[in-house]
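Following are the structures in question.
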Structure P
Amino acid sequence: MIESDFALTKYVTAVKRYMNVDDKYLGINIETINAVKYFNEMRRNENYKKLNSITIGRGDLAQSMRKDRYDGTVDSKEVLDICIEIFRKVKADGKLCMVGGSMTENSREFVEVLVEKQLLDKFETRNIIFNTTAIGNTDFKDLINLALELEYDQMNSRREYYESLYNQDYNRIKRLSHLF
């Protein structure tokens, strides 16, 4: 999450110093109302030119506006208007536009508006990134629900794995505890 011109410089500098990332994969997330407020300053930063994409995280954006991310705010006209404002600038700069954040089957109209305006290249759940062309090939509800089901299964599998490790360690601790 990048909220300012300064944060953008720190981020790009750190990525270049510590990671081997090609600029074609370098992007930032705009996830707060402060990031929206300072976006024009970020665009004037030399490091902005090195970015390939901008992703708007609607859930955190809604929360930064003191709204509930789960009550439909992420799909509201207010959040859509912010995405349109930012993505028009991003497209004018020749960069990819992506949106995510609390994506559900109810986000269809939100995504379709951005696609119709040619302001969106990809949309994502936490674990799956879709090209907007996927909308024409598959039912949006199916796309999102399958992605969320995968996320659920991954998280549950991870929980079970770590729970198993925890139980193994806890049992070993109980066996060793009588030695002290």
Structure Q
Amino acid sequence: MQDIGTQYPEDDKTDPTGFLKRARLHQSRFRAEVLDLTYDSYGNYLTKEDGESGNNFYKGFGIFEAIKKYRKYNKPLYSNMLRSEHNAIYTLPTDKFRQMWRNQLLGESILLADSDKFRYFTSLTLFPKGNLHFIKTGKEYFDLLENNDNKFMPLTYEDFFAACIKHCPNDNYNELLGYLTTRYIVTNNVK
């Protein structure tokens, strides 16, 4: 098993609820205990080599191959296990909507570029139920959209996984759900 690694010392200032600190530690443990990989600058960062090898993505269903098609290596996406990428192009009413807006722009751009393959797009913003920031921000972003028409949906991992388990077609999907539960359900256990 690998070392859990250094934790970012400013998490309590960034998020007084303590969720960010718990989430970072959870991802650091996942990297060390499940992936058995070394860390980069902080425990939740994969090395560049491990990021470029797709270790920040589930191994099945061609997920990493699809990501590589549209996005070249960048550290926040490929190596930060928290996936805290904040590179929006447009100015929004506040900075807190950037991640959701960026995700929606990516989906809409895929629709435009590959309209012969894709007809619909819904941006699901998935987050653990303890993430109070996304509960509030998701509702505010949803209300900001003039015509949502099922283009954006904030959803907790717990609710999403429950729906997936209910409609799971086979063991390949059960394996994926096990991976996702282990990786993304953050406990209150901070040591």
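Using helix-only ellipticity at 222 nm (-39500 (n - 2.57) for each DSSP H run of 4 or more, over all residues; to 500) as the calculated read-out, with -17000 as its value, let me know the right label among P, Q.
Here the read-out was taken from P.
Here semi-axes √(5λ) of the Cα gyration tensor in Å has been calculated and equals 26, 21, 18, so which of P, Q was it run on? Intermediate results must be reported in sequence, preceding the final value.
On the way: P: 35, 23, 16; Q: 26, 21, 18.
Matching structure: Q.
Consider the structures P, Q: one of them gives 16.9 for mean count of other Cβ atoms within 10 Å over residues 131-138 as calculated from the coordinates. Say which. Don't jump to the answer; show the numbers that get you there.
Details: P: 12.2; Q: 16.9.
Checking each candidate, the match is Q.
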If FRET efficiency 1/(1 + (r/R0)^6) of positions 123 and 171 (r between Cβ atoms, R0 = 30 Å, to 0.05) is computed to be 0.55, which of P, Q is the source?
-> Q
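P, Q: which one has mean count of other Cβ atoms within 10 Å over residues 19-26, as calculated, at 10.6? Don't skip to the answer; put the middle values down first.
Numbers: P: 10.6; Q: 21.1.
So the calculation was done on P.
Of structures P, Q, which gives 2.5 when distance in nm of label points 7 Å out along Cα→Cβ at positions 35 and 107 is computed from the coordinates? Don't jump to the answer; show the numbers that get you there.
Values: P: 1.4; Q: 2.5.
It was calculated from structure Q.
Computed from the coordinates by the stated procedures, all read-outs in this text should not be read as laboratory data. As the structure is a computational prediction, the values presented were derived from the model and not from experiment. Cβ atoms are built from the backbone, for glycine too; each structure is taken alone.
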